[in-house]
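Take a look at these structures.
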Structure 1
Amino acid sequence: MTALLTVDKISSGYGDIPVLRNVSLQVGANEIVSVVGANGAGKSTLLRSIAGLLPCTQGSIRFDGERIDGLPAHQVVVRNLVMVPEGGRLFPFMSIQENLELGAFNSSARPQLDKTLEEVFTLFPILSSRRLQLAGSLSGGERQMCAIARAVMSRPKLLMLDEPSLGLSPIMVEHVFEIIVSLARSKKIAILLVEQNVGDALDMAQRGYVVERGQIVKTGSGRDLLADPEVQHAYLGL
């Protein structure tokens, strides 16, 4: 496997409070990789560190052959590595289309805005039919779809998703996960997924990592981790 993203022994946290310790992982091109673990284990901190929102105190991060640790978040996005934060964080008083167009702000995506917008509306037909509706009036599942669609507007090579199923109904969770798999297959986008819904997250992933107390404690194929008795006992109630 040729790694698109390589995280090598990073540590990071918030001020003087350490969260991640010596964490390493890889994501290959067009691969879905899931990071699972309990609430507070450090999963979101990992994504924020990769995205340039938190500084690393040690280690390195390489993306598409270039070292990116130390870069500010807006320069990470320009390199086609994009994160959808927990809750999506749309602009509620702007329309769906206006939110989507903001996703194509970087110099590589802007010239293809119209083309990408039509591609996104094909992938998310419910957004197309409501393109002039205010984003703040959407349901939780629709907001999550709009947030993912906005990220796709930047034409990412790697899309990082932080708890995309949080607060959604079981039917909408299934739909959002179907969209994630479709993006990896049809758009050839690599996915790094942070998720507390361990069963579904590992089921869709080629590989997975289990995080506990800021450290990677297990890694393997999604199938192997689902079959691991310790993972089943700790996270699946089996």
Structure 2
Amino acid sequence: MINVIIADHQAIFRTGVAKVLAVEDDLRIVGQPQSQEQMLNALGHLRVHVLLVSATFLPIFPEIRALSDRNSTKILVLAEPADAPAAFIALGVQGVVYRSVNGQTIVEAVRRLARGESYIQTPLAAVRESEDLVGMRVRDRLSEKELRIIASVVRGFKNREIASQMFTSEQVVKNSLRNIFDKTGVSDRLELALFVLHHRMLAHATASVKIDTDPPRPKRSSPRHAGNIGFAP
């Protein structure tokens, strides 16, 4: 049995990956930490064969590496679209996959690392469009706004946060999500994340969407212009 930890700050992504891995008879999820402290604690106290860890956790890589080397744990980095795999390889990790990766590839990468092999996915690891006709058709039916909303959902943002980023209302986001659910054939946010995870053409499209993780906040109105509210640049 291959014991796996999924360490990522995005709850919906952790849950989606866990569901993909959990159906495999030889894989077992032993932890899903969302913070650096939780991840180091799990890595230090659990028997782990493969650590799937977000690139956002790498500021504490020396601690991760020390615990992994002590326990013979292999490190599989979950990189962002703009990240170069060479930077992670230089740190001594055994594998790199990207957030646009599909479920089958994650399973293969985990198994290879557990066997002592390496697995490096190229940034645009590119799948011919004919290999994902469903993902391509769905992608082509979605508007730019809908792709942005999907990208935000997959990255763990709530409707209120998405509305703030897009300078619209929560109700508009909710209406758009209903349309997205109809177009993709899913019924909720988790199923949407899993759908994206399974279709690389759609995953690549949403992974390329740039999202401001710290949306502008309204400026406080001054006494002289109490009725005017602007937005910080």
Structure 3
Amino acid sequence: MSTNKVYGDRPNTIPIVEFETRWDYADPAYANGIAEDFPTDQSKHSIFGASKVAGDIMAQEYGRYFNMPTCCLRGGCLTGPGHAGVELHGFLSYLVKCGVEGREYRVFGYKGKQVRDNIHSEDVARFMFEFWRGPRAAEVYNLGGGKGNTCSILEAFRLAENATGRPMKWRYVDENRIGDHVCYYSDLRKMKSHYPAWDITRPLESIVQEIAASWMERLAKAVDGAA
């Protein structure tokens, strides 16, 4: 399990265009998102991202050098109803949790229009199963929800409000996180071409609804347990 942080902040060098609720790529070469041949060096990764680059390259090397079946899944926003998101990790789960609890959500920079693609944990597991059934040597895949499962933070607010029935409380911090992507979503064409039996089965709206229902259930149990 690798991460899209192996690309560091290089995706921020791609020209972007601003829309009412999101940023998106202005370069048509990235109309489907970031592909696996995108450069990984000469960028700021964070220590976490740098450690993943090391593991990613080592897994590839075992595949190439020894012809072992190895695979690096460069995950983006992997989520689902069991996700215990916190402020600095698992943004969609944490955002929905804030909506359920009526807690303030802090938006860090980029006008709240930064974009991510989200993939359900079941679709992650389904791809792993497909690779297990037909392994390949030294492969890398950008494992995300693809363009169809993208949202900005502003758009995620609307999805959360629809799922919880509660208005989001949020505050804007006019400083983005270091190395944070303005826009990132995975190009899934390589995955689909190598494993045509696999595709995204959980659309973004249903993912948010599942997460909201899960948080409501967990918080209700916590209240009952404390009573």
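Laboratory data are not the source of any read-out in this text; all were calculated from the coordinates shown. Quick caveat, the model's predicted, so the values are computed rather than measured. Cβ atoms are built from the backbone, for glycine too; each structure is taken alone.
Hey, mean count of other Cβ atoms within 10 Å over residues 79-86 derived from one of 1, 2, 3 reads 17.4; which structure? Walk me through the intermediate numbers first.
Values: 1: 21.4; 2: 14.6; 3: 17.4.
Considering all the candidates, the number was obtained from 3.
Could you tell me which structure in 1, 2, 3 was used to calculate helix-only ellipticity at 222 nm (-39500 (n - 2.57) for each DSSP H run of 4 or more, over all residues; to 500) as -10000?
Derived from 1, not from the others.
Any idea which of 1, 2, 3 comes out highest on distance in nm of label points 7 Å out along Cα→Cβ at positions 47 and 71? Don't jump to the answer; show the numbers that get you there.
Numbers: 1: 1.9; 2: 1.2; 3: 3.2.
Largest calculated value belongs to 3.
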